[in-house]
Structure formats: C-alpha cells, structure tokens
Structure 1
C-alpha cells in the first residue's frame with residue numbers, strides 16, 4: 001500500500017512539473033518523490049496528447065479542420081504553460097553565446113532573442129501545418145505517440161547526459177534518473193507504440209519513430225557540443241525537436 005501511495009505521489013508530481021494542472025495541496029513534498037516523478041513523464045506526455053486530441057475532435061464539430069488543429073495546439077500550450085516551448089526558445093538563444101558560460105547566462109535571461117523567436121515561430125508553424133496535413137483518422141493517435149515519445153526522449157537525455165546548469169540542488173532533472181524510473185518510462189512508451197498500429201499504418205509508425213530519433217539526435221548535437229551537457233531548457237528543446245520529428249516522419253511515409 002505504501003508503494004502504491006508513493007507511485008501515485010510521483011505521478012502527481014510529474015503532472016505538476018509538466019503541466020499547469022493542479023494537484024492536491026496536501027501532497028507532501030520530498031526530493032525522492034520529485035525524482036521518481038521523472039519515470040512518469042512519458043505517461044504524463046501521453047495524457048497531454050490525449051487531451052489535445054480530444055480538443056481537436058470536439059472542435060471539428062463546430063469549426064473547419066484548420067481551426068480545430070490550431071485550437072488543439074493552443075490547448076497544448078495552455079495545458080503545459082508553454083513549458084517546453086520556452087525551453088526551446090531559451091536553448092536556441094543560448095547557443096549564440098561565445099562559450100558554455102556565456103550560453104548558460106543567456107539561457108537564464110527571461111527575455112527572448114532573435115534565435116529563440118525564430119525557433120519558436122518555426123516550431124509552432126511546422127507543428128500546426130504537419131498536423132493539418134495528417135489524415136484525420138491518424139491524428140489523435142499521432143498526438144498521443146508524439147507527446148509520449150517526446151517526453152521519453154527528454155528522459156533519455158537525463159539518463160545518458162550530464163547536467164550542465166548551476167541549479168543541481170533544486171532541479172529534479174539535474175539529479176538524473178534511476179534504473180527503475182527509466183524502465184517505467186520506457187515501458188509506458190512501449191505500450192503507446194504497441195497501441196499505435198490501431199490507427200497508424202506500420203510503415204508510417206516506423207517513419208514517425210525514426211523522425212523522433214532524428215529529432216532527439218539533432219537537438220543533442222546542437223547543445224551538447226556547446227554546453228558539454230544539458231539543462232532544463234535543453235530538455236524542452238529535445239521534447240520539441242522530437243515531437244516535431246514524429247509528425248514529419250509520419251508525413252514522409254504517407
């Protein structure tokens with residue numbers, strides 16, 4: 001019973017960290033629970049995908065497909081507080097720094113620069129355009145796969161890279177992830193992939209996974225060479241690259 005209670009608490013902390021959804025104020029904080037929450041990032045991502053898909057489906061009863069897609073994207077931004085998009089913008093701005101130290105200072109600046117603005121506009125535009133181009137029968141499952149898979153992509157960075165920021169005592173993602181958390185996250189991702197063929201052709205799904213892997217690799221190539229590791233903002237960039245990679249991969253196979 002205690003184990004179940006701890007796992008539920010970790011799940012709620014994952015929801016708190018990745019979304020704007022409220023969790024019970026009575027939930028007691030602990031560093032261990034917060035660290036264990038990383039293992040539930042993939043499940044939280046799948047839930048975000050499901051909710052954005054529900055918004056798209058409901059909007060189709062009233063609006064044309066373009067508006068339904070845009071409302072779905074906006075719903076995702078509101079649900080997460082544009083958490084990952086902010087990380088993408090900060091990371092791209094930071095890469096303009098002359099060295100790792102300068103990049104980290106830029107990334108901590110709350111103002112958005114030219115690189116960040118271009119990256120943000122490009123990512124949102126490509127995402128909406130790609131979703132609009134997907135067949136309607138594939139779109140809900142595509143959202144779930146992309147949101148779950150991209151969160152697992154970020155978890156893999158935590159598991160295999162070195163934290164480069166200065167907030168190692170305050171950020172749970174700075175303290176890494178244990179084997180149990182990585183397995184939980186991976187099994188959740190595997191379950192989503194196992195269900196995906198119900199709505200996505202196998203060839204398209206394979207291309208989507210390939211796109212996710214390419215997005216993961218491209219994002220890490222951008223920031224790890226400069227920072228010699230990752231920060232919380234970099235995880236947001238990885239999530240965005242990976243999510244977009246899924247959509248573009250799916251489209252490439254159609």
Structure 2
C-alpha cells in the first residue's frame with residue numbers, strides 16, 4: 001500500500017457525507033500530526049478534490065469529485081442495464097426509485113427516478129447514505145458478511161431517532177434480509193421517508209447493487225403490489241446481468 005495515497009483516501013473518506021472539518025479534527029480522526037494532514041489537504045485542494053469553506057478554516061469535498069463520480073457512474077454496466085427497469089418500476093408504483101452500490105460504509109445512489117406525479121423533487125444520483133440506515137445498504141451488507149462485520153465493529157452514526165445503531169439488532173436484520181431477499185427502513189435516514197430494497201445479482205451470483213422504492217412514511221407499510229413489482233424489477237435487472245437465479249442464496253450457503 002502506498003502511504004500517501006492511503007492517507008489522502010482517508011481524508012476524502014472523513015469528509016464524505018457532507019462533513020465540513022478543520023485540520024485539527026481531521027488530524028485527530030486520522031491519528032496523524034496536523035502538519036502532515038495540512039500538506040495532504042493542500043495537495044487535494046490544488047486538484048479540486050477538497051475545497052475550503054468560505055470565510056472558514058474548515059474543508060469539504062471538492063467539485064472535481066463530482067466530475068469523477070459522473071465518469072464512474074457512466075462506466076457502471078449495472079446502471080446502464082437497470083435504467084429502463086427502474087423507470088418502469090417508478091411508473092407502476094407511482095413512487096421514487098433508486099439503484100445503489102456499495103461505497104465504503106455507505107451506499108451511493110447510482111441512478112434515481114423521481115416520482116412520476118410531476119411534483120418538484122431533488123435529483124439524488126450521486127448522493128450517499130450510511131449503509132446501516134438505508135434499505136439498499138442493508139441489502140448489500142446482508143449478502144457481504146465481511147463488510148457487515150467490519151461496519152458493526154465500529155460506532156454507528158444516528159441520523160434520526162429511529163436509526164438502528166445496535167449491532168445485535170442489525171445482525172438479526174441482516175440474517176432475515178438474506179433469507180427473504182427484501183430489506184426495509186422506516187424513518188432511519190430521513191424522518192418522513194421510508195424505503196424497501198431488493199438485491200441485484202450478476203452472472204457470478206454476487207450481489208453487486210440494490211434497487212429500492214421510496215415512499216412517505218405516512219403511506220407505510222407498502223402494499224403487496226409494490227413489493228411484487230420491486231422483486232420483479234430486481235429479478236429482471238439481474239437477468240440482464242447474466243444471473244441464473246434470483247433471489248440469491250445467503251452468503252454462507254454459497255461458501
């Protein structure tokens with residue numbers, strides 16, 4: 001491992017999730033001298049990967065990352081193959097749909113379809129959500145025990161009063177998700193918003209993404225037709241990627 005690249009990656013990881021941190025805070029998080037962190041941050045800033053907050057000594061992720069992320073999204077085969085299916089899912093359910101992939105301890109929304117009701121909605125592609133607070137993230141963790149164990153070994157951030165941060169409760173959820181092929185979250189990332197997600201499988205049988213529908217918590221729980229449409233969408237995307245079976249078996253039964 002190249003130390004300089006590793007440290008730079010850790011700086012960027014510390015700033016993810018719209019965090020704004022100063023050099024002292026970053027140094028404490030990385031357990032490095034402030035002078036070392038200052039040099040790394042200035043180098044990242046010169047390439048547009050980190051930006052300084054106006055009239056402040058705090059730093060945030062820079063605009064160059066947006067360009068890089070768009071290039072990354074455009075190269076994802078799963079996104080290209082899923083777009084027509086997620087669009088149809090939004091049309092059939094009348095709900096917003098998301099396609100997500102793993103990004104460190106978060107899930108990044110690699111494609112988003114707005115609700116087809118014509119209402120004003122924020123585009124979500126490129127946004128990330130802590131995996132433990134997201135139905136998509138829970139799906140990805142349920143089929144990746146190593147990633148789940150690593151995540152649960154560290155303190156988890158609470159986004160709302162309903163965010164589940166207890167490792168035992170999450171472990172139980174992951175086991176149930178792997179058996180059922182469906183994950184849910186109610187008000188865990190954003191108050192008033194809940195979601196359901198299902199796994200997307202590639203030709204090797206690996207879960208590489210998750211597809212979800214998002215609904216107002218006031219309309220929870222989802223009707224059976226929404227669950228059926230979600231499952232069918234996940235199955236169709238997986239077939240496009242060469243999967244021969246859906247849902248995937250729990251990870252332990254494949255090892």
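Read the figures in this text as sums done on the coordinates, not as results from a lab. Treat the numbers as computed from the prediction; the structure is a model and nothing was measured. Cβ atoms are built from the backbone, for glycine too; each structure is taken alone.
Worth pointing out:
- Mean count of other Cβ atoms within 10 Å over residues 140-147 - structure with the largest value, from 1, 2: 1
- When semi-axes √(5λ) of the Cα gyration tensor in Å is computed for each of 1, 2, the one that comes out at 27, 23, 17 is 1.
- When distance in nm of label points 7 Å out along Cα→Cβ at positions 20 and 236 is computed for each of 1, 2, the one that comes out at 4.3 is 2.
- With helix-only ellipticity at 222 nm (-39500 (n - 2.57) for each DSSP H run of 4 or more, over all residues; to 500) derived as -24000, matching label from 1, 2: 1
- For Rg and Dmax of the Cα atoms in Å, for residues 108-147 alone computed as 13.9, 42, the structure of 1, 2 it came from: 1
- For FRET efficiency 1/(1 + (r/R0)^6) of positions 164 and 204 (r between Cβ atoms, R0 = 35 Å, to 0.05) computed as 0.70, the structure of 1, 2 it came from: 2
- When mean count of other Cβ atoms within 10 Å over residues 84-91 is calculated for each of the structures 1, 2, the largest result comes from 1.
- When relative contact order in percent (Cα under 8 Å, 6 or more apart) is computed for each of 1, 2, the largest belongs to: 1
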